[in-house]
Structure 1
Amino acid sequence: MGTDPASTPDMTAGGQTRDAILRAARRWFTQRAFAEVGLRDIALECGVSAALVVKYFGTKERLFAEAVSFEAEARALLDCPLDRLGEHLVATLLELHDRAHSDPFLRAVMAAFRPNGAEFSASFQRYFAEPLAARLSGQDARLRADLICAQLAGLGAVRLAIKLPDVAALPAQRLVELQGPVLQKLIDAGE
């Protein structure tokens, strides 16, 4: 699994506050247009002052840029040799679910239909879908990368949003054992 500090939540008090602000900002920016979101709205949801939001992120524009970015999550998800990438993708996604309360695939799907959706989609494409496709060999690399995204988005939807009981209750390691090989077939299909 990736050990990139940017992909791992900071468990200090300040880090937890920053992560909470970022999660709230992602919710606000996926539900409303940029102009309709205020730093006070985000701060209120987190129980902090708007000044503290500014301390961590500087400006609303910088907070927005970080909220829509998938860069750190994509680095963690793709940080593995191709021959083990299927299991790594599932394990890392489940770790994001459990530790960071985040799912970049589900966020991309939900944001696509909202104001600012184009920015979320562009970031997802730039940092995850395109680099994944570039790593795959053979025919239909882009299609296979897109199908991997579809599988991971579906896993997040079923586990976190729809909460199908058998999937939601399944231990992470068992999900990795079941889903990892499915993804690995798509990864290896071009060889």
Structure 2
Amino acid sequence: MLHEELWQQLVGLDRQQTSQRAKCQYLTDPERYVITLLNAEYVVNLSDRQIFPSQPGSQPAEFLEQLCLLAYLINAKDMPLADKLVTAESLPGGQFFFRGPHMLPTQRLEETFGDKPELLYKAGASFNAKKYDFGDASVQLHVLPRIPLTFVIWAADEEFDARASILFDETAGSHLLLDALLGAVNLAVDALVKSSQASS
């Protein structure tokens, strides 16, 4: 079974406390959590240890989606957002983690939105993203209920190549370990890029 150790941790936790910490629903018969990931509702079924979108006929959640949902349900804290944006390197342990193979996928954002930053707004609309005034285009979307991510694009011009930044609420590291947080970022970037490609 995928993520067996995470499932064992999750089923051992108090159900009501978990739903409050993670800002999701806990339902019975069968025991399950209903939680939003990137504006899509997922069912985390504790009885058969399956995760799938609540939309009928959907395929089970993939590896990375499962990892992010399980890790978040286990680790999320019942705390308000700091409303302070920070870089990945500013998160506890981030300076050493987000390097090499763990670098943030900013290049994909630059390649997709660098020539036309306004496309970021169109792609973000699919995820109820909130517009910001940073760079040439910026949006904030919730990848998980307590984890907003802010994406900023600076357009390419004659002097500089396109640039992208991914910013976090200061509390992000309280809700997910850094490997799962990177997974959540990759899911969000994949979703934005696919949304842009689908609408072009």
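A few remarks follow.
- Of the structures 1, 2, the one that 3.3 was derived from, the read-out being distance in nm of label points 7 Å out along Cα→Cβ at positions 117 and 165: 1
- If helix-only ellipticity at 222 nm (-39500 (n - 2.57) for each DSSP H run of 4 or more, over all residues; to 500) is computed and equals -10500, the structure in 1, 2: 2
- Among 1, 2, which structure scores highest (criterion: mean projected area of the Cα convex hull in nm²): 2
- Value 1.3, calculated as distance in nm of label points 7 Å out along Cα→Cβ at positions 29 and 61, assigned to which of 1, 2: 1
- Among candidates 1, 2, the computation of relative contact order in percent (Cα under 8 Å, 6 or more apart) that gave 25 used structure 1.
- Ranking 1, 2 by FRET efficiency 1/(1 + (r/R0)^6) of positions 53 and 173 (r between Cβ atoms, R0 = 35 Å, to 0.05), the structure that comes out highest: 2
- Given 0.95 for FRET efficiency 1/(1 + (r/R0)^6) of positions 69 and 133 (r between Cβ atoms, R0 = 35 Å, to 0.05), calculated: source structure among 1, 2: 1
FYI, it's all coordinate maths here, none of it is from the lab. Keep in mind the model is a prediction, meaning the values are calculated, not measured. Cβ atoms are built from the backbone, for glycine too; each structure is taken alone.
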